[in-house]
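Alright, structures below, take your time with them.
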Structure I
Amino acid sequence: MAGPLKTEAVVLRSMRYGEADRILHVYTPMRGRIGAIAKGVRRSRSRFGGRLEPFFRIDLGLHEGRSDLLTVTSAQTVAPYARLRTDADALDGAARACDAVGRIFDSGEPHPEVFNLLCTYLALLDADPANATAARQLAFRLKLLLAAGLAPQLAACATCGEGDHIAGYSPAAGGVVCVACEAGSFPLEPEAHTFLVEALGHALADSPDTDMRIVRVADRAVTETVAHHGHVRLRSVS
């Protein structure tokens with residue numbers, strides 16, 4: 001519907017356009033991912049200042065016309081998450097999180113839980129850059145898959161329902177598989193299985209840590225599941 005729109009948003013991506021404008025990808029609670037143009041934002045006297053940079057949480061005013069791109073009319077900072085920009089690992093974690101949200105949830109469907117999850121993760125990075133571990137990035141992605149309806153089956157074999165003798169992980173089946181159904185799977189050691197279960201079940205702030213050997217296996221499970229069932233390619237966290 002054409003007309004003004006006000007919404008909270010997180011800036012996922014900002015790209016130069018023309019001599020003074022920027023094209024933004026932002027994620028909102030009730031409109032999903034939105035594309036917008038901020039006219040004149042790169043001029044030294046722009047009223048937007050630096051509030052339209054990636055990872056800012058803002059109150060955004062927009063005008064919706066006939067174009068697929070909405071026009072930014074106002075922006076007020078809710079949370080700049082400034083400290084995460086002082087640490088390379090935290091900055092990389094924020095970039096990968098925003099990229100994952102933009103790829104998995106690339107439509108205008110409302111997912112307020114995804115918006116809240118992204119804000120929680122950015123706040124964790126801002127509070128302490130030590131939170132930018134590969135394990136926590138994976139926990140974040142697992143919760144994105146849960147919101148997208150792509151969460152892996154971890155309680156029992158995804159093919160036959162067998163609860164014991166879990167031997168591998170099958171992206172095609174969408175979860176762990178037993179010895180009888182392991183064709184086409186890759187080995188999943190018990191430590192990796194436990195990590196996936198705990199990372200999915202715990203709050204993001206309480207998600208478990210683990211060594212990089214386990215991270216690589218769990219990362220493969222996550223990236224290949226979303227590629228097979230969501231047709232989305234994510235950058236590896238490891």
Structure II
Amino acid sequence: MIIYPAIDLYEGKAVRLKRGDYDQMTVYSDDPVKVALGFKEDGATALHIVDLEGARLGKPANFEIIKEIVSKSGLFVHVGGGIRTQEAIVKYLDVGVERVILGTAAASKPDLMREMSYKFGEAIVVSVDIKEGFVAIKGWTEISNQNALNFCSAVENLGIHTLICTDITKDGMLKGTNMELYHVLRSKLSINLIAAGGVTSLNEITALSELGMDGAILGKALYTGDLNLKEAINICQQKK
């Protein structure tokens with residue numbers, strides 16, 4: 001299982017939200033590049049970046065800082081947030097982003113998701129953000145009428161290779177992730193699955209790895225010190 005430390009960006013700063021609420025935003029660093037290099041120093045090989053500002057606006061808003069992170073860190077980076085056109089996808093891929101995450105675009109424009117998957121293959125990742133069993137969109141500010149499990153199955157049927165799944169009621173709460181959700185998804189899907197939202201303990205890292213998850217995104221728990229990145233990565237290496 002690959003550990004993806006997360007950097008959420010807003011106005012060029014590394015921030016975290018609580019339960020996806022923009023009114024409950026904490027700024028952790030004015031230098032996201034330094035944060036990325038710190039993760040690399042602790043052994044990270046991959047990085048999860050979300051342009052929260054872009055997700056809210058519907059178009060990339062922190063492109064230059066993301067470009068700098070990719071260039072200076074040399075890490076495997078996947079990026080999401082406000083990516084809703086082919087032009088935006090190509091722009092990120094051209095500066096070295098390995099995978100581009102479609103969230104709102106995947107939920108609201110299935111034809112675009114299908115077309116982009118056909119054109120760019122494994123470089124397209126779909127992120128499903130779940131609240132009370134339904135898909136959340138537009139930077140978690142709206143809840144759609146799409147059943148989350150049905151959506152995940154549809155994504156797999158379209159040929160998407162990787163799915164990031166977040167229970168946003170757990171995100172930023174430091175009270176644990178939704179293991180039941182991942183048990184259900186792993187039993188129903190053969191697609192690559194990455195867990196996100198509320199992963200707080202080394203025991204959860206172990207459990208997710210043993211469940212057969214392909215990745216886990218670590219956010220607030222790293223910034224607060226509740227999780228040690230080196231220890232989390234070491235657990236995954238031992239499980240190989």
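Readers should treat all values here as calculations from the given coordinates under stated rules, not as data from a laboratory. Please read these numbers as outputs of a predicted model, since none were measured by experiment. Cβ atoms are built from the backbone, for glycine too; each structure is taken alone.
Have a look at I, II and say which one yields 2.0 for distance in nm of label points 7 Å out along Cα→Cβ at positions 117 and 149, as calculated.
On the way: I: 1.5; II: 2.0.
Going label by label, the one that fits is II.
Given a value of -0.40, -0.49, -0.59, -1.14 for log10 I(q)/I(0) by the Debye sum over Cα atoms at q = 0.10, 0.11, 0.12, 0.16 Å⁻¹, calculated from one of I, II, which structure does it belong to? Walk me through the intermediate numbers first.
Values: I: -0.51, -0.60, -0.70, -1.06; II: -0.40, -0.49, -0.59, -1.14.
Only structure II yields this read-out.
Out of I, II, which structure matches 20 when relative contact order in percent (Cα under 8 Å, 6 or more apart) is calculated? Don't skip to the answer; put the middle values down first.
Working: I: 15; II: 20.
Considering all the candidates, the number was obtained from II.
For structures I, II, which has the highest computed value of FRET efficiency 1/(1 + (r/R0)^6) of positions 5 and 125 (r between Cβ atoms, R0 = 25 Å, to 0.05)?
Details: I: 0.30; II: 0.90.
If we compare FRET efficiency 1/(1 + (r/R0)^6) of positions 5 and 125 (r between Cβ atoms, R0 = 25 Å, to 0.05) over I, II, the biggest value is for II.
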